[in-house]
Structure I
Amino acid sequence: MTGVSRQVVLHERPTGAPALSNFRLETVELPPPAENQVQVRNLWMSVDPYMRRRLYDDPGYTTSFVIGQPLEGAAVGRVTATNDPGYPIGTLVLSGLGWREAFNAPVSALNRLKIGDLPPEVFLAEAGTTGLAAYIGLVRIAGIKTKETIFISAAAGAVGLVACQIALAQGCTVIGSAGGLEKCEYLTSIGVHRVIDYHAARSLSAALREAAGSGIDVYFDNVGGEHLQAALDVANTFARFVLCGMISQGSGRIAASSPPPTNLLLAITKRIRLQGFIVGDYLSETDTFAAEMSSWIKSGRVKPKATTKIGLESAPAALLDLFRGANLGKMLVRLT
């Protein structure tokens, strides 16, 4: 089967904050799949915070996107042509080849999806690495316990929202921070006990102290900066801090918008354990996590939530919206 596909290419690296001019949309021809290859048409693609670093030439723990080449990211697609008997037409697959409408690839680059009665897009969000990050951080690293008080920053974002619901499912008292009334109201609607609107709070430390009462036992950090400072102020002795992301500190060549904490000495006096992690180090946990998350979704304890843009052409704007915090839950692009 031959055809055409559109793809989003990195036109040039940003010199400051990313802009739409850094991307371009191209159309390419697709030949029939070669031996042991299949042709996949993407249905959904993921837009994630880590992609910001990949736009620059100093990407940290991952690799930079290549100028003139299509961007990459997680996507769910359906096999539309096959040259491998193990992947018949119609097979749903997960790949790292988002940012394009269709592609040819060897089956070794794909994971077959067993979705059961879940919608396929949740495997890019709650049942994918987004949810796995929340699960590993809270369950494996922090080892949360019933009745503990958990503070989650950027609680209405993709990872934060799953983390809130996992902590609630474990019987914890959950405090979440989010920016704006809509996000705060949504967190309250799913059962988060106390919500801090950091856009409205004059002092984040004071707001957290009031919300926490007797202090916090676990902090799930997606923000860094002032949020980390406030968590250190309010933490109980022997608290556990899980460092998942620090969006306030900027990335690539973007200057930090929030200074690092000035009270890090409290980590010593309070004997706080701070541990960063990268979800890719825990992919061996995927099957255990997927079974648990599937159960939580089916029981309603975890409610999928996404901000969805339509069409590949909307993907660059979706990425920039994500950097501005304009998403509630996971940022996804629906391609068909």
Structure II
Amino acid sequence: MTEDQKQPAHLARVRAYLERTHLPIIETQIQELPGDASDRRYVRVMPPGKTPFLLLVHTNAFDRLTLPFINVATLLSEMLVPVPQILGVDGDLGILALEDLGDVTLQRHLQRSELDFDGRLSLYNEAAGLIALMQLRGRELDSNRYTPFSLAFDVEKLMAELSFFVRHFLVAHRRAVLPSSDRMLLADEFNALAEALAAEPRVFCHRDFHSRNLMMHDGRLHVIDFQDAQMGPDTYDLASLLRDSYVDIDRAILDRAVATYFDRIGRIEPADFRGRFDQMAVQRNLKALGTFGYQASMVGTDRYADAVPRTLAYLKSIFVRDPRFGRLCDLLATHVPELR
């Protein structure tokens, strides 16, 4: 890395980190990695003769005692959930040094590997088992030491995500013109959905548990992007995993993964679970579309374009078979022809 007064601020802080840790500036290679929908930056550091590692570069400085990533990483490690090891903390630079888990997400592994049904099922059973582990150990470790246990999905939070969908997917991305009457009717439907979800018993939720946040490393799945964990419905992480905007998942895999989840939880699947799962999937998929719309219309990236048709197809499949969503489907289909 050569000196450059005009380099981006996050790379200037990476340089400062290398100097602070006495790594050779010129000989050390760095590689910027694709990020997520946040403003965090990921940089792979490859020092000569040493094991590569990652730097998670935040926009601002942070206090290591209050940073959610560190708090939740500690909790997940205590749960025995595989997560990247924290190798160093430089809060004044806004930098965390992390174990490098490589580049193979579950999504990429599924796309690149010639996996048969049993191979794919094994991975989804492993992922469903991790969800069960987080929920079970979450009950045991519930403490005010850990931030997720003091946060929960409530009506206000769920409604904010649904409003984000209207603002950024329908209006900004799809250029929908919504009369006030439609906005009011949509708000009524969304509020009923949010109230139903907020009333469910709460468990520990990763909050973004899908194929881009599961890494294949040393022959097993590792969990990343967990800093926003909080309490929510027991269907939340399963809906994120099995109604994933980035991967096609057939019904047989879904059914078997749900069965694995209940086997690990140690109880029989309740009669109302699939209906509650569909409710959660509707909210999650609408939230995802809001994120995709925001990234397209406000950030100017098309990296989520391929995920939109799949997400809409998941929504349509639920709307077709579940009459509870008939009114919502009619309202949305006016502006989203894929739902007709």
- Note on the structure: Note: Kirkwood radius over Cα pairs in Å at 20.8, derived from one of structures I, II, originates from structure I
- Hey, helix-only ellipticity at 222 nm (-39500 (n - 2.57) for each DSSP H run of 4 or more, over all residues; to 500) derived from one of I, II reads -14500; which structure? II
- Item | FRET efficiency 1/(1 + (r/R0)^6) of positions 99 and 227 (r between Cβ atoms, R0 = 30 Å, to 0.05) derived as 0.50 - corresponding label from I, II | I
- Message: Computing distance in nm of label points 7 Å out along Cα→Cβ at positions 139 and 275 for each of I, II, which one ends up highest?
- Response: II
- Query: Suppose you compute FRET efficiency 1/(1 + (r/R0)^6) of positions 43 and 131 (r between Cβ atoms, R0 = 30 Å, to 0.05) for every structure in I, II: which one lands on 0.50?
  - Reply: II
- Item | Ranking I, II by distance in nm of label points 7 Å out along Cα→Cβ at positions 75 and 171, the structure that comes out highest | I
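Bear in mind these aren't lab numbers, they're just calculated from the coordinates by the rules spelled out. Nothing here was measured: the structure is a model prediction, and the numbers come from that model. Cβ atoms are built from the backbone, for glycine too; each structure is taken alone.
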